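Take a look at the structures below.
Please treat every number below as a calculation from the coordinates, not as lab data. Please read all numbers here as calculations on a predicted model, not as lab measurements. Cβ atoms are built from the backbone, for glycine too; each structure is taken alone.
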Structure I
Amino acid sequence: MEHYKFFSNKECEYFPCHKVSNPDEFNCLFCYCPLYTLGDQCGGNFKYTDTNIKDCSSCLVPHSKGAYEHVIGKCKELIDLAAVNHNQEK
């Protein structure tokens, strides 16, 4: 196993921060999802609240065993979004 792709912080007072059937498979690597800013392009199981806030409480994508590959696969989209935001600030 490539240990940099998965770890569980069972000492965390919030562990696990989502309801799961098997806490031993809960990945804490992306405690805060780096894909949140991609909105509906993140690839996760989310919904928008009535006040248009993204609710990711049902999403386990960043906490799954394949989270590393999924997040790394979305890095180009994050970089492109950052470039657009940077260019709008000029």
Structure II
Amino acid sequence: MQKNVLNYRIIIEPETSEDGSRVYVGFCPTLGISDYGDTVEDVLTSIKDGIELAVEALAEGKKEVPVDDIEQQIIASASVKAPINLRVTLAV
């Protein structure tokens, strides 16, 4: 039996929790779900489980299951000039 494989983009960012420890937050924008873990590996495992649950729920409800076309996406960043007196806070 052959299984279909669905691909999803996951964005992972480090955050500092209230107790000062570092956690990693993963977000799947296509399905609108997020999760966190103590390590990148933890959050990847956790959000993969969440993605599978979301896909199963959509399929059981006979709803369309959105997927990412990873091969066609371009992920980039941009550096721009900032005003001289701008106060910046690093988002970590």
Structure III
Amino acid sequence: MICTLTARRLKPGAYEEFRAAWDPGAKPSGWTHIYHCRDVEDPDVVISFGLFDGTLDELREAQARLSRQAQVERIDPHVADVLLDGSYEVVEQLTP
């Protein structure tokens, strides 16, 4: 499983516009969960992450089908700074 994660500082008050620009339209295939989280102290800091059930190659293919680059271009006008962006292999899952 791969976790895709991006932390962004949005332009002040731009969450709704960011969220609309982020939306890929159809439900992305391969992702089991997708989350957007806002900092409780600074709502302009947003972490977006998803869990992808597949290999890194399958993730890259899925991102290409979703036109990930076009999505980033739609999001960009609402973003002041990208703090972290990457894909991470899930190596352990802890359950209570």
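Quick check: 2.2 is what I get for distance in nm of label points 7 Å out along Cα→Cβ at positions 29 and 61, calculated from one of I, II, III. Which structure matches? Checking each candidate, the match is II. When volume of the Cα convex hull per residue in Å³ is computed across structures I, II, III, the figure 156 traces back to II. Given a computed value of 14.6 for mean count of other Cβ atoms within 10 Å over residues 13-20, which structure among I, II, III does it belong to? Structure III accounts for this read-out.
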